[in-house]
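Every number in this text was worked out from the coordinates using simple rules, so none of it is lab data. Just so it is clear, the model here is predicted, and its values are computed rather than measured. Cβ atoms are built from the backbone, for glycine too; each structure is taken alone.
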Structure 1
Amino acid sequence: MSLQLANVEPFGVIVESRNQDASQAMSINDVEIEFLRKLFLEHHLVVLRGFQTFTSSSEFADYCEKWGEISIWPFGKVLELIEQEKPEDHIFDCTYVPMHWDGMYRPQVPEYQIFHCVTAPLPGHGGRTTFSNTVLALKYASGEDIALWKNVTATYKRKMEFYDSRTVSPIITKHPFRDFPVIRYNEAHSDENGHLVNPSNQEFRGIRADQISDLHRGLRKALYAPTNFYAHEWQQGDVVITDNFTLLHGREAFTSKSPRHIQRVQVLSNPPLKNPGLESYK
């Protein structure tokens, strides 16, 4: 394979086609999935750039099925992330999206998030997808913060077009299939980041009311620390494969009407992971 690999700082790996002529670029379908899966297990985030990718959502879904069973939503396999004129949820707005993990409100939690950039935002218009490596966040967090987080269990409630759910999770829990701890946290919305359409409702147990601000402050500091945080600036054709069991992710705000179009597919683990914290779902 004519590939070039480089580390992404502070975590992740980028795989690029060596051919600089886009018309003769290698097809993404020619890159072996098992080779990419090994990179995924080691780096938790894999960027594929400079390849011939997909001309339709069905082609993208066909590629994702090579990774495993796709999590099916009411809209189908592929979520089209495009700004809407009058969004009823922040994922279809141009505002920032708080850090979270996918599937937290669904019966099964996907292992793989696979993104495809159909159209990138204009330069300088924002819209990077943000990721935090929670293994690194725990490694570099203070002992005082970790001691606080270990005592806290959060309840999240959210109603949107595709579900009306309640889920419960400790802040620190164990990776479902690997022997290391991770953080599961839906970042609390801050008014400093502007208005957020349809945020989650949150409750925290195991902590005094006067400690909640410190909880959010400490988690935000850890998740966005340069040692743990990566923001992906999209280029057309990028495919990004990320570890939903280990990372948290969000989105930076972007200039309204900037032509940002990202497709996302969720792929389940083998065996699929039943959501351990889901208390109600409809």
Structure 2
Amino acid sequence: MPAKIEKDELSGMETTGHEWDGIKELNTPLPKWWVYLFYATILFSIAWWILYPAWPSLTGYTKGVLGSNQRLEVEERLAEGRARQQKWLEQIAAKSPAEIRADPELLRFATVGGQAAFATNCAPCHAAGGAGQGFFPALVDDEWIWGGTLEDIEYSIRHGIRNVDDPQARASVMPAFGADGILDRAQIRDVTQFVLQWSGRATDQAAVARGAALYAEHCASCHGENGEGMTALGAPRLSDAIWLYGGKVEQIEAQIWRPRHGVMPPWQGRLSDETIKMLTVYVHGLGGGQ
């Protein structure tokens, strides 16, 4: 049976016939302005379907009377941007990073381009602005394991570090002095104390004396007699306060026992030569370039 429609005694309005626990639903009409606005949105949507691309089909989509295509517009704007950049990119392609740095206008363009490329490709590891994070080295200080000249930086970017993708990648391996049985734990503690004495943190002078001979025999050939490091071998300096894998006593001992070795992919072939040069200039200008 259809719901019984009656008038509400208090408001005088018809009900819908629906009732819950003695509460009756009034048949209150919507405000006219709301109804008109609703109809207007329907008309607007129909007009939009006609004017602009809207409905998919088996062979594509409706193109719309206006033929608007924002994807094409974006592609056109990108093409215009590339065309404006082309004269600068041609100069970068023809010059070395050192020559780019010597040209103020070209340097500004390369720095901005390098910053954008760094944010996309390098910041996930080296952090924004090259601040470094975790076991990924900072690029804003004076500690350059493989050298911080323009030439050194460009080579590292092009070929990477200890990767299997580029036969020209920089590569060096520190022996696992403890794991391979070259030194025992007591000797590693002595070497650690000897290394710490350069930064004034040694706590056992007897161990420092014992560690001196061990360091000279096993470590000085790569890290230098005074812990100055050797960029040609990728051996970091040990006489400062910068420690990639941690500078606490136990962390240094762990690195001597079984060292960790970082890996960086080669960017040659992934990025254009122009982008690599802009990255080189940008990284060199972060503050720590030599």
Structure 3
Amino acid sequence: MRFGPAGVPISCEKRDSVSGIECAHKLGLDAFELEFVHGCRMKEDVAKEAGAVAKKYDIVLSAHASYYLNLLSENNSKYKKTVNEILLTAKILDAAGGDRLVFHPGFFLKLSHSAAYERMRKEFKYLAKEIEENGYNIHLSPETTGKQTAFGSLEDLYSLSEEIGYDKIRPTVDWAHLHARDNGRFKKKQDYAEVLELIEKKVGKEGLKTLHCHMSSINFSAKGERNHLTMDHDIPPLRPLFEALHEFKCDGVFISESPNIEKDAIYMKKLFNSMK
């Protein structure tokens, strides 16, 4: 399992992504998520430079697309902006040699669950087709979301992955979001094991060997996610998650979204490896 920060480490003096990747390596980390959460503005030549540095240090790259996306928007200009932003991020991530394009699919708004699911299946298929036709060697990675008002339950995302193909849609499992979305879902190892069992049922053992995960502690209410917390809060509990991952022989990437991104990425890596 690889571990890394969501963006440039706090301790990194230079605040650009290339320097951030170098800092992550110096900290003993081996993954890095490019943060385009306010829109993808990275130029293609910079992406190629970032990719070269990541390859040099054996750092796995992913990218988080803009927060301001909604594939279910009824506003045509917002919908088009969402599609264009995802495809632009795909182009830049491909130039960097990265894999997972993480994004929040959108909000239900006035749509029923079934209508939203059908619409999202259409949108995912369209995006996957565009990515393939453009020759981008990346995977769409819709993220599990922290509120019931947002499309992004574990079951929905992996059902769409099963239908469309795991070779095209590989969800990001944000464990803190799932915990908040389901009002405190995780307490013991078996709670996490049920998630891994569902993933294996939907997309097979390959899904367990190629996990892409986000993790932090989280503050939440009955309405879902409120804000991320540092890992010392241990909400949801980390050790039983790692016990389940080891039991199922999982592999992949963990990205720290803690307010102290590198400290908690290092903490997670050390804890995971100590439990082998």
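In terms of distance in nm of label points 7 Å out along Cα→Cβ at positions 79 and 247, the structure with the greatest value among 1, 2, 3 is 2. In this comparison of 1, 2, 3, the computed figure 105 for volume of the Cα convex hull per residue in Å³, for residues 47-182 alone is attributed to 3.
I have 26, 20, 16 for semi-axes √(5λ) of the Cα gyration tensor in Å, for residues 111-206 alone, calculated from one of the structures 1, 2, 3. Which structure is it? Derived from 1, not from the others.
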